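Where a number appears in this text, it was derived from the coordinates with a stated rule and is not lab data. Computed from a prediction, not measured in an experiment: that's the story for all the values here.
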Structure I
């Protein structure tokens, strides 16, 4: 995994949870805790509002927003499969929403 992708994953992971330890992040990302410490330090220095306390963990205010870099091929496939299932097996309003979401996905891909 590229470092930029890993930094993005850390931000997304911290935004999705109340509190996350360096050990949890290192297991999830498959890197050492020392790498997580360096990455979190670099995120903080670049302006990402990471809050952390030794022995407790890290968190980011849920209001902080970072636009995604790009979906991987597998992520796009998963999204499309899910939307196609919603389109095929749900009621009219969710079917319509799935179609509109598929159109948005198609427009954002290169």
Structure II
């Protein structure tokens, strides 16, 4: 169950930057801030639950890695942010590191 908590935390970790992006758009300030604050709180709460059983360093690295990769993908797919083979390869390396941490402990 702790790894499921960590995965949920990582998904909400994607939500708060998306909320901040929404908040920067005209007419979306309240919605964006609401999404950001709720996502931040839920992300932290699920990370806390996960760290009861998963070592802190591993949990934090997985949380930030999945969050960073997911935020990159949302930015490219939904907000038209730049994408290139090198950027995708770099995200792959982040996820490979996360997988290595999971396999190692």
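Some observations on this one:
- Top of I, II by volume of the Cα convex hull per residue in Å³, largest first: I
- Origin of the derived value 30 (relative contact order in percent (Cα under 8 Å, 6 or more apart); candidates I, II): II
- Which entry (I, II) yields the derived value -20000 for helix-only ellipticity at 222 nm (-39500 (n - 2.57) for each DSSP H run of 4 or more, over all residues; to 500): I
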